[in-house]
Structure 1
Amino acid sequence: MTLLILGLALFLGVHSTRIFAEGWRTNFIATRGPQAWKGLYTVVSLAGFALLVWGYGQARLDPVVLWSSPRWTRHLAALLVLLAMVLLMATYVPGNAIKARLHHPMVLAVKVWALAHLLANNTLADALLFGGFLVWAALSFRAARGRDRANGTVYPAGRAGPTVLVVVLGVVVWAVFAFWAHAKLFGVRPFG
């Protein structure tokens, strides 16, 4: 469990600099340059991600069960992950109405994904991993919206074509992941 906690601390910690240390981040970039920041950010992110994946894998070998998850939570989780995939696609398709309305769909995708997995899973490692991401996403979304207000950020209106593309891509990516990739990557079939 120690590796999982350390990995979460590194990964979510470096991803939290805009939440808790915006001034330090800005000063670092001003004095050392954006490439130095990107390098540090990348190295810490990769190290944290590797540790959390390794730690979570180790914790799954000897799980500490916290509660009993009813079977229906897996189906609810699959539906929520479908929403998360649509939100994730909205991050990358320019001109869509979802991003125009929500402004930060990737962080919302992480929030919905984490909540879905908290509902369907029941171990201490799950609570740490997905609970950590859920708390981070909630704080990150609040901070990003605050920056938008402070900077007077205006998002362009979305169009129907890109929005339809977002939904189609989200459904396709979700289906590939739900019916094939999740089992291949994690050994768990969402509908198994």
Structure 2
Amino acid sequence: MKTKEEMIDRYHQLYDKMKDSKDPKTMKIFGEAEKSIFKQLAATHPQLADSWLARLEAICWDNYLSEAEAMNISKWMENQDKTKGFHWPKEPFMKAVEGIGGCTERKPEYNSCALLATSNMIYSDHARSIAEDMGYKSPTEVPNEKMLRSCYNKAVEKLCDADKGFNVRKYFKHSMYGETPG
């Protein structure tokens, strides 16, 4: 039996052959093998299968995060006020966005978890300057709806940027899968 490294190397070789191929037969063989293994993975390791699907969702979205990825990001977020985690949890945030007439998902630009993480990142990194720009001395003086609207608008601008200068997965790479930042 091959070692783990040998199997990974061979998989990469076969993947590259499929990726570079223009032959539908080669693509179909690879795709059918993937479907078969994924079915087994979903039956035996549903959490791992869900993680794999989340990574593949990037095919359909410019900016996509699964709920698990967003929650991992939240664990690493350090706000300017020295608190940790998302300033706005998911459900209250989504209701508030809908309340201001915002769009929680805009396909293919972003899904709700990408919006949640990006809006909270903007709050985390810029709450003081946003408050000052609004004429307040600190973020705690800003009415929540005003702060949320500002962070939401800035997040949508980042996520829908025409030149694709922001990618939520690249930005949060270190914290999506529980890796140490650095």
Structure 3
Amino acid sequence: MRVLIDACVLYPTVMREMVLGVAAQGLFAPRWSARVLEEWARAAGKLGAAEEVWARGEIAALAAGFPDALIRYDTGLERRYWLPDPNDIHVLTAAVAGSCDAILTMNAKDFPRDILEDEGLARLDPDGFLLDLWRDSPDAVRNVAEAVLAEAQRLSGADWTLRALLKKARLPRLGKALTAE
């Protein structure tokens, strides 16, 4: 399954690490465009120059880790599409150009399901998507979650629980499922 990941999913660290961690396990093929990555870097830059530099380093690592993920397309293709927010048309265009099956986004209102379905795309939210992957591959998702938890604890010095960390990362259903076992 090819999934175009929107910048709003790449920018929060824990969410990104969960999504890309399961991608690294082979559970889906991540896709993005240069513009999506630039949106991530600029959003991080709003917190300061160091944050933007860090994001650009992460982006470079993504390019190395997922060499087939970058979708290139002629920006003129964007004129073919419509979305409620014109600033999101590039995401839809990249998904279509990259023969994706879905767009993974937190931004449901700007990606109406009927418009996406007309293009053969589904709209997925990260919590539901990861929960579905966990149902199909529980050990792989659990291993990623435990690694993300350990890194969050190491970096923050806080004694996070998995459920609290995932809830804070806007992945509450996944956190509940992983801790209910």
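Each reported figure results from applying straightforward, stated rules to the coordinates on display, with no laboratory input. Nothing here was measured: the structure is a model prediction, and the numbers come from that model.
Structural remarks
- Origin of the derived value -20000 (helix-only ellipticity at 222 nm (-39500 (n - 2.57) for each DSSP H run of 4 or more, over all residues; to 500); candidates 1, 2, 3): 2
- Structure from which 4.7 was derived, mean projected area of the Cα convex hull in nm², for residues 89-152 alone, options 1, 2, 3: 1
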